[in-house]
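Participant: The structures considered in this document are given below.
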Structure 1
Amino acid sequence: MIYSRRQTSHSESNEGAPLSPFRHRLFVWIWVGNAVSALGTWIQATASAWVMTDLAPNPLMVSLVQAASQLPILMLAIPAGALADIVDRRRLLLWTNLGMLAASGALAVFQALGLISVWTLLGLTMLLAAFSALNDPAWAASVPTTVPRRALTQALILNSIGFNVARSIGPAIGGLIVAVLGAAAAFAANAASFAIVAILIGVFLALPRTPHIQGVPPESMVPAVRVGLRYAMAEPVVRVALVRSGAFYLFASAIWALLPLYVRDILALSSASYGLMLSR
């Protein structure tokens, strides 16, 4: 009995170790998928902004790439969070990643054939962002289901580290790919990242279904969105985080949006230099 208690205590202590979430197979697949998807996304973002400096080298059109990639996320974030609690998350993740694969693949084909235009680039970028907005809440909500509660903090930290590593190297890789192989290769790399994630979800990621009370139908979309909005407005921690994030990104996004034009026209540098400057 004493040995059993000591063994349990030792096991719980191990669950609190920094790398303990990697002992859980589902978390490993989630972490790999998160890192691969983020890497492809930053490669794509770098290539899209640089292509626009070729198609329409003026501040308004170049900044619209940033707007097209962020507006769907702003508009769909709350409905997507409600949707993640209503439908089967694994199926939602699979279909959204296939949608992102199709959008980024279309960009690669149009670019390779020389058929890309300003509005094609903006439209497909916006479509890609819409699928991403629907995917992200379900992906984030899946992380707690892959590890014991005691290891959840470490799992969230490791997931964030994976994203930030991709954020640091993705733009540099994207800029280098555009400089050496062309933008079509960068778009294809993003499509490949979504193909990898879709395979991980379809083959390896056996997520538990969203729990529902027996005999009670799932909450519909509109009431779920209403509850989410009320919670965000009523919870001080969430409200402060939203205000701070909004204040930061409202002004910081202008720098990111116009950086490719500055690098190209003012500094007279290449896409590889732009990618390095975007990395941080």
Structure 2
Amino acid sequence: MSAEQPQPDPVSVPLPPGLDLLWGRRERGKRGPRPGLSADAIVDAAVRVADAEGLEAVSMARVAGELGFTTMSLYRHVANKDELLQLMWDASTFGAEKLVLEGDGWRAKLTMWATIQRDVLDRHPWITRMPMAAPPLGPNSLHFVERGMGAFDGTGLPDAERIRVLGMIASYSLSEARMANDAARALKQALAAEGGAGAEAVPPPPSFEALLRELVDERTYPHLYRLAWAPPEAGTSGPPDERAEFMLGIDRILDGVQVLIDRTRQTS
């Protein structure tokens, strides 16, 4: 039996601003901050503003006003708005280190993982408006990813495939949550335009199928035409339930993951 190969020493790289603060690589407010102000308090206030009014309402000045401090006081703890957004994103998954994915087998656990992610996005819809040049790398976010990776234990799926699957689920969840959030924003704007009338007074937007019936003809778009004029599925009435449609999509993704797991087992 060959000796275990030594692992190369990791190359240390400087963490980008924001991540250095999240991971404790930078001192928090050592330049004489006023008592009662901290990075955590700033992030909490920013999240409250974003939850209530959307991401566009978040600014250093607005958060400072919420806390009763000057804007310059915030800069002793948080370098700029971009850094604040990173801290807010990581705060949205606070407690992930205590998460236990329940269920019988990888599929049930991944369904729970996806559901929790969607719940977070629905609770903090401003996340869908965040700039996403790179995946979140804060400690809370990575705890959540780590739990998802562990859901595959026993499947034989390599780590590289696991992270790809999690990325696919996360991208799907983010896209679906953004569309649902946009629809909710549109309804809110319609209600405001109607002078605050009840939701029942504002007609719902036409369904995809209803719009297709206005736009497509059978010769040019035969498949879409059939979809537009197909009778409702058995047991359904009214517009489709958005959350149920989301879970159906998760099921389809996991169907594909099962094929990947089966193929991995056959070749191992």
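No lab work stands behind these numbers, since they all come straight from the coordinates. Computed from a prediction, not measured in an experiment: that's the story for all the values here. Cβ atoms are built from the backbone, for glycine too; each structure is taken alone.
Participant: Quick one: helix-only ellipticity at 222 nm (-39500 (n - 2.57) for each DSSP H run of 4 or more, over all residues; to 500) came out at -27000 when computed from one of 1, 2, so which one is it? Could the numbers behind the result be given before it?
Facilitator: Values: 1: -27000; 2: -18000.
It must be structure 1, since only it matches.
Participant: With mean projected area of the Cα convex hull in nm² computed per structure, which member of 1, 2 shows the largest figure?
Facilitator: The structure with the largest value is 2.
Participant: For structures 1, 2, which has the highest computed value of relative contact order in percent (Cα under 8 Å, 6 or more apart)?
Facilitator: Comparing 1, 2 by relative contact order in percent (Cα under 8 Å, 6 or more apart), the maximum is at 1.
Participant: Let me ask something else. Once mean count of other Cβ atoms within 10 Å over residues 36-43 is calculated for all of 1, 2, which comes out largest?
Facilitator: Comparing 1, 2, the top value of mean count of other Cβ atoms within 10 Å over residues 36-43 belongs to 1.
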